[in-house]
Structure P
Amino acid sequence: MITRHDARVATGTGYFLGEGPVWDPARQRLLWVDIMAGHLHEGRLDDGRVEPVRTWSFDGSVGAVAVAADGDLLVAERETLTRVHTGGSRTHVARVLAEGAPNRLNDGAVDPAGRFLVGSLGGDRELLVRLEGGACTTIDDDLTLSNGLAWSPSGDRFYSVDTLTRTVYVRDYPDGQRSTLFTVTDGFPDGLCVDAEGNLWLAVWGGGRVECRSPVGDLLAVVEVDAPHTSSVAFAGPGLDVLVITTATQDLSPGELAAHPLSGRLFTARAGVRGLPVPYWDPAR
């Protein structure tokens, strides 16, 4: 039997392309991006509400953010990775895409060893790469739109999304061959995370929902969201028991926006499960 939940709106502000929520437990803060605006946001979580408290601005798009143990941030800008130090200075870390490339960096996440992975979109053959020792190792080079990334509780299984083929892949990590775990028929798979029981929570762009899937791909639960373009998810809060959902207004018609005026805001839900702590990025790896 499929369990159903409703998400509640969590912010008073909407975002054009809200994405990439990350919970930083050491500082009890939520981070997320508004990709095309070039904004990285920080907020505080209080009883299911998210109060924005700080914004960093970048010249181009911002696809993803990761946090180091000391509070520094690793930001995926349009083509490069940048370290934002707690004092405010910024340091170039690595170039991922060629200067002036038609594509841009998109969703990213930190693996169990503390290494950052990030993918791309906008070109013909999209990449998924892993940052290692200041250089990028290619994992996939044949994607249509690289998106959500997550690992099993033991860290030995890696899940990744190729949005335009509507596919969620799985592989042994770090060196296994990928295979199709499941495909989405109503909407497009976007960001995802994994809970403490090993189940996947997947935002479905164009579907107005988050799906919970078992490690073998069976549908277990659905969170309904009053915004068609649900984009990503993360477990947050001191108990990692609040599901934070980002949404977008991008690509919605005036009629769709009128029908769903909460589009672009952050939402939260309590689904009776706890998430996994997200590893901190290790700059030495």
Structure Q
Amino acid sequence: MKKFICIDVGGTSIKYGLSNEIGEFTHKGSMDTEALEKGGPGILEKIKTISKKYIANNDIEGICISTAGMVDPKEGKVVYALEHLIPEYTGMEIKKEVEKEFSIRCEVENDVNCAGLGETWLGAGQNAKSSICLTIGTGIGGCVILNNKLVHGFSNSAGEVGYMNINGESFQDLASTSSLVRKVAEIKNIPQHNISGKIIFDMAKNNDKDCLNEIDNMVKSLAIGIANICYVINPEVVILGGGIMAQEEFLKPRIDKALKETLVARVYENTKIEFAKRQNDAGMIGALYNFLCQI
């Protein structure tokens, strides 16, 4: 089988692996991104270092990259990244630099888009022709897939649902993990760094009223955002990912109830809500699928 290098660049860590064309990994690893310390140039060097190690011992068909930031997929270039999170990353021509270094084809796509592609290909969205994938974390990212094709939009910013306006506030300021942590910390008058989403859910399961109330508020806002997306896109399935969605057993009945109250019956009854299955591998799998779709 053909071999592909898959790399998923996140703000905290870089996950990487060697896969065949059906998404089976023979090796996986990870390293710190060191985004603030080394910035975009450092990330590019890490991508090259990872690739060199695999190329030395394997016949590589392609290099498949998923990365944080807004990406021009045709040029394989990061067109925008938050400077305070990843300095000197905006303008980084990853595809050009990697292909110049190794003379091996490289394809680059946004990380949330790759997560959505990975889940649609080999995860929670399998066999669905249209899907929306939301990643709930520090913010809320979105991926739109229609007729099995990724929708980029005119300026490659389709799916930036975190910026949707809901009653004067952005979707991600109401329904992200970071907003949940911030609100619980304010209510309990404790520093935000002393609490996390996991701690909040553990407290909620022990009937902490503050945590239960804020989770319910988050779910209501999440349902409004999902409903707005469903009315515009009308997908077969909405896939929910991100660390907080590991709390599926706790969240699923609450999200289902909120959506039933928010969506009109026909849309509610014909829209599946699924929780991401591929988790940490989704970005790498999606990067591979993106590469294969370009052949």
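Read-outs throughout are calculated quantities, based only on the coordinates presented, and are distinct from any laboratory measurement. Computed from a prediction, not measured in an experiment: that's the story for all the values here. Cβ atoms are built from the backbone, for glycine too; each structure is taken alone.
If log10 I(q)/I(0) by the Debye sum over Cα atoms at q = 0.07 Å⁻¹ comes out at -0.27 when worked out from the coordinates, which of P, Q was used?
Answer by label: Q.
If Cα extents along the principal axes in Å, for residues 11-74 alone comes out at 29, 29, 16 when worked out from the coordinates, which of P, Q was used?
P
Ranked by mean count of other Cβ atoms within 10 Å over residues 251-258, which of P, Q sits at the highest value?
Q
P, Q: which one has percent of Cα pairs over 18 Å apart, for residues 83-178 alone, as calculated, at 59?
The value was obtained from structure Q.
The value 2.9 for distance in nm of label points 7 Å out along Cα→Cβ at positions 35 and 91 was derived from one model only; which of P, Q is it?
Working through the options, I get structure P.
Match the computed value 2.5 of distance in nm of label points 7 Å out along Cα→Cβ at positions 43 and 259 to one of the structures P, Q, and report its label.
P
Could you tell me which structure in P, Q was used to calculate helix-only ellipticity at 222 nm (-39500 (n - 2.57) for each DSSP H run of 4 or more, over all residues; to 500) as -13500?
Q
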